[in-house]
Structure 1
């Protein structure tokens, strides 16, 4: 039985704004529209998709195209309106109070976690220090990064041991440059956060003698917290057994029980080394945590890449705590025990018409499947709120859009997206490529206006 995309429920004909058109925003939009809610999906980018468009490794074409088809079906729902190339927030093109005055009854904020996490270390401003998220956007041709060209040295240190770290190693492998890449974790090998699918493309480059020694050195600490290193070692060994020989010249290493403390530069302001503090492991409230020993170690490096997640953008104008928009501890519309209602702890008040989901609710947690589940739960919470409000006329969505103040730029509609997609598909066919992206906002707008 095929998936039902849309069913009308006139009793739920309310008008809401979903802000942010990544996976969470799109799936929240779909869920609300299925229940008869009119949705205007606002997106600061021209193209929808968020990290599904600009965060998936380039060779995962089938995954990306599959998601694009899903998202196109969501946008085709009659109750869904799209406005791209427009920012919402305290300093955006429109503020939430302007949207309220235009007639929007509630807001689902799904803007994701757009700000990189930094540790505040001395030397973070040196040449050769980068954020993994920026590199991912750059090799995926995000318009904001298309003219940015990071330079990687021969001795790269990556802080963090998740899937994004592996994508960075994969990207560096494809450069076919002889170099060493060392991923460093503050805890032990049992706390790594990557999966075997993402490990597979770089498994052939694993420096197993180096990694085995690092695991052995962590053995005593692992025993103290009841962790077994066998599963980690088996994961690496299985991946390497299935891998072909590494012909890129890249050596991929891992180090554990180290927290970065400062980055050392040379007289020209370039990265020269990074200082780590060695850690112990301890158990705290059922979690494994790292504790500094005071013993320092210096590791040579000419490139440092932080792959330690991200946080929401406080400039949006909602209360922020621990990198997330704050939700009420006592929700009126909880779903599976989770609160999706924005809360102002300084005023001890709910922002009753504002909801958050996806990475805007909990930054850097999960992949597309989890984003969908969280978005749908958030949308269910919003439906609870909307049930107490009067229904709107069928034409209200367009009327509300027309009531918004004019802007001195083109806002991108669903029809514009269809023209852009057709142009990109035609370009890909001409070049014999599986897909093609125009690399700048101006290029995309030029195509839209020309078609």
Structure 2
């Protein structure tokens, strides 16, 4: 049983000049706030730059950030009450756009309506909205509050001239919506909803800008496409394979996301500066940094490691992410994320033939914990994921036959990891659900190290 108050979002749907929406919404929010079982959040769409035309993922960053804040408030709600007038027998365009911009934020949650208008009291708008929310897997309550001839219903202080009838209707509505909110919140906490769809834009990171290094292929590509699927605008960094980066961007855009490419060859002096110069040409700030780019090195025991190879390995795997992160910090907005892709080999899974590689990644474990302490006061979380053997083209020609069988047998799950396994973990660390996790090393080895 979850006993904490339900979070009720009261959405003011009208944005036009001279509207009565705030008057109606303020009165209703007062009725709701008087209840100990509700925590009320009034969302006035006039404060969101959503307009009468539908926004797009290529909208200016300030617009996307404002929409991202709206998304977070909707996602945090356990129930909704939509305050709507009736325009031409339907509901306002801004309200439609706010609903259409979102999806799973409404899933398995109750929605009730307070309507107002002329003779119909806005009830034709309500009937249209019922069908819309049914498409979003929401539950609409039977009873509504409606004000017929609304211009004559409120006094100069914003209170109904006849308070008894509206108050009784509001109580009935709130009794229904809180019952549904409690039941559905408990259900969502224990049982996955059956209608979740794969491959759709989820919008959990709407308004966020992410940079993923080494994103043209393998794990980086999977991370970039996953963050874009969650609604982030993604900078796809690549070293030299322009065609692969272009394909990653095209894949993101074909799925409805927004991305741009940034070229910088890592491991050479000035690499971080070149990367950020390319990024700054497209964006005015950063929310999520994913240090993913890396190379394997000589893949030999200590006696076969060359100085040249060792120094190049550290230049790409250690020095580059250090200075990329250093220059990211002033660009990173408060409550941002720094996520680094490390390796399981730094703890509990020693592999002599990867001694140089593991050493280069171990430094990133230290970077993670130190930065977590430094940046915590800004609400920025810093974490590292530690993959096991992931089936990518980096291992091309090696993951076959007996080697494949042996490596697969090292995990209790009996298989190698996939780029999507790592991408899902990174997406979790990038989203708000991970907001209290920082300085953490998250093993993504399928249990290889246990």
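For the set 1, 2, ranking by mean count of other Cβ atoms within 10 Å over residues 237-244 places 2 highest.
Looking at structures 1, 2, which one was Rg and Dmax of the Cα atoms in Å calculated from, given that it came out as 25.9, 90? Only structure 2 yields this read-out.
Taking distance in nm of label points 7 Å out along Cα→Cβ at positions 125 and 421 as the criterion, the highest value among 1, 2 goes to 2. Once FRET efficiency 1/(1 + (r/R0)^6) of positions 93 and 389 (r between Cβ atoms, R0 = 41 Å, to 0.05) is evaluated on every structure in 1, 2, the highest one turns out to be 1.
Which of 1, 2 yields -12000 for helix-only ellipticity at 222 nm (-39500 (n - 2.57) for each DSSP H run of 4 or more, over all residues; to 500), as computed? The read-out was computed on structure 2. If log10 I(q)/I(0) by the Debye sum over Cα atoms at q = 0.08, 0.12, 0.13, 0.15 Å⁻¹, for residues 77-332 alone is calculated from each of 1, 2, which structure is the one that comes out at -0.52, -0.83, -0.89, -1.01? Value -0.52, -0.83, -0.89, -1.01 for log10 I(q)/I(0) by the Debye sum over Cα atoms at q = 0.08, 0.12, 0.13, 0.15 Å⁻¹, for residues 77-332 alone corresponds to 2 out of 1, 2. Structures compared: 1, 2; top value of relative contact order in percent (Cα under 8 Å, 6 or more apart), i.e. the largest, recorded for 1.
Can you spot which of 1, 2 the value 2.3 was calculated from, given it is distance in nm of label points 7 Å out along Cα→Cβ at positions 213 and 373? Structure 2 accounts for this read-out.
Every number here is computed from the coordinates shown, using simple stated rules; none is lab data. This structure is a prediction, so every number in the text was calculated from the model and none was measured. Cβ atoms are built from the backbone, for glycine too; each structure is taken alone.
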